[in-house]
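Visitor: Pasting the structures here.
Just so it is clear, none of the values below were taken in a lab; they were calculated from the coordinates. Here the structure is a predicted model, which means the values were calculated and not measured. Cβ atoms are built from the backbone, for glycine too; each structure is taken alone.
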Structure I
């Protein structure tokens, strides 16, 4: 990488490994933010540090004018997972792990901030480096937006390490990239009794199975096949003995969708189904929702701009078009308010046995990938902060 010197790469390794060894859960990233701020304060450049929430920070770098304000974002929180890697810098905290690459994301953004701070006099416009909390809860982006600190932003860009792509490759999607995700729980209250006399009971297990079948029918027959959606029941808990009909059953799961219309439709249809089965089965059913991440819908002309940057400034032919993914990321909340683009940075290396999926207790990534992510941040900031037109390549 032209912009990534050996010294800067060593900095990224140091930052990433410290963060990996010292992970913090969502909304508890106090030491992480303090560490980021300490590093930012050591860089050249006149950074204005803003704390939109107690465990996040925005470093604002002002160039020669204020034509465009470009936001580069990294998430910083870890997951409640007990690490099973053999890394020399594995998590020092039992049950907490950076299993989604946020340590690498933070290191890449710090590298971009350090490099661009040294180029402050060459920069037009403003570049803001956003280190965001609570992505794993899908609440951090919304909380940042609610503070109003991004009201002046013209563009926003983000990246995510992904072992499904080899190091050096970038996965981009124009428009739909990642689905929205919402959680649900269902509490079925029936009437228990002896399993030999089911007519004297209200079978909560049977009702639960009928709900699952009905939910599957919704996606199969009531959602346009061109509008991707999933309803998944992932837990079903009931009973305690093989000859006792239980009083209650509990289900939970997730729905995923891209359009807001389908998102609302699925929720309303599932509520109608649960109300119907409560009536016909003579039981009480309570359904609760937990709104999750918004869909990541990239701005097409900015996806094109980033693809061109990759091919021209980093490595020709390494910008690969991908299909929409049914995983989720709260970056989508920013894209509902601000034009921007989100993409995958390839970090897999099967020959080195680096191919575990995100959120796996053995997840790690090829650290060479950080060179590519940091270089893209730098090139994106330099290009977009000086752009004079509202539509690129048009």
Structure II
């Protein structure tokens, strides 16, 4: 079974970046029933277009329906929500609610159903039960080791998809009530307020406060990174390597997807080549926002070193400037700007094949054809000359 690289697409821009960077499939949420209600998410027409876009490039698209539904939502809203996507050729739905699983299997018998990590499948018995209900793939709880995942692989016919990179929840996904409790926003309805990333006062066993108020983050986990673990991932039976990040920028998605694409291809071409290139992968994957890294639960229960106690902020080495679009009749390239940059400034072009090119901004022109010295307004549509030929979906970034 072919190893799949699965990337997040919180926006159409991120989707195109993921596909350009080599993702085999993308997952995204729509206007309802997704576990990332505060992502940009795509509307119905955008999702229909996205399905065509990925299929034309021989990729797949999975739709998240991974929240818990209320009775009237399941009975009255879910079917008309899903039907247009099914008719357009949607490849699979990712579900949490058992009622949703049963309904989708009844309504759309040939549509693949992926059991979300929100279902908290922690062993082979639970996986076999979901298989008996019609699930075709399982995303086990992130708290499983390679040995436990391998047992699911040996005892079921399910495809296994696992998160291999990105942010981790402090609690079992789908079981956390903390956000609801202190913020009135349910993580199981797609509205997690991320209370695990907030500062708390921490006390030692003798009831002495540790540090100053507001400078301890005892619930904030490190990010997962497994780019050096591909042999173990493949051996365990994981066939889909999933990148977390539907709230992240196109720069993040492209950087991470491009690096894992390179690593996967190198590994299957020549394992020795892969081993030799691990330092390169680690360097490349750090060229976007990230926290300190951990391998999660893959080798067993993590210890205190998997937490970040002093800060919840990202490490940021590059700033995302925009993604390249069409070229106009003057030979200028269209972008929708994301952060300020100026004429004369040195920036980088990030190519899907792994090449990074340093260039100097020669010219910036607005939509009316007026030359500009800088581009200070986010989301401004611009035309630029970097003194170098570009291609659609090249990523522009600046080293900080």
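Visitor: Thinking of I, II, which structure, once mean count of other Cβ atoms within 10 Å over residues 207-214 is computed, gives back 18.1?
Guide: Values: I: 18.1; II: 9.8.
So the calculation was done on I.
Visitor: Can you tell which of I, II yields 24 when relative contact order in percent (Cα under 8 Å, 6 or more apart) is derived from it?
Guide: Numbers: I: 24; II: 15.
This value belongs to structure I.
Visitor: Can you spot which of I, II the value 0.05 was calculated from, given it is FRET efficiency 1/(1 + (r/R0)^6) of positions 167 and 271 (r between Cβ atoms, R0 = 25 Å, to 0.05)?
Guide: Going through each structure in turn, the value belongs to I.
Visitor: Quick one: FRET efficiency 1/(1 + (r/R0)^6) of positions 119 and 327 (r between Cβ atoms, R0 = 35 Å, to 0.05) came out at 0.50 when computed from one of I, II, so which one is it?
Guide: I
Visitor: Here's a follow-up. Determine which structure produced the value 0.95 for FRET efficiency 1/(1 + (r/R0)^6) of positions 151 and 335 (r between Cβ atoms, R0 = 25 Å, to 0.05), calculated from the coordinates; the candidates are I, II.
Guide: Value 0.95 for FRET efficiency 1/(1 + (r/R0)^6) of positions 151 and 335 (r between Cβ atoms, R0 = 25 Å, to 0.05) corresponds to I out of I, II.
Visitor: If FRET efficiency 1/(1 + (r/R0)^6) of positions 23 and 79 (r between Cβ atoms, R0 = 35 Å, to 0.05) is calculated from each of I, II, which structure is the one that comes out at 1.00? If you can, show how the numbers build up before the last one.
Guide: Working: I: 1.00; II: 0.75.
Of the options listed, only I reproduces it.
Visitor: Given 34, 27, 23 as the derived value for semi-axes √(5λ) of the Cα gyration tensor in Å, which of the supplied structures I, II does it correspond to?
Guide: II
Visitor: When distance in nm of label points 7 Å out along Cα→Cβ at positions 63 and 383 is calculated for each of the structures I, II, which structure yields the highest value?
Guide: Once distance in nm of label points 7 Å out along Cα→Cβ at positions 63 and 383 is tallied for I, II, the winner is II.
Visitor: One of I, II was used to compute mean count of other Cβ atoms within 10 Å over residues 103-110, and the answer was 28.1. Which one was it? It would help to have the intermediate numbers written out before the result.
Guide: Working: I: 28.1; II: 14.2.
Answer for the origin of the read-out: I.
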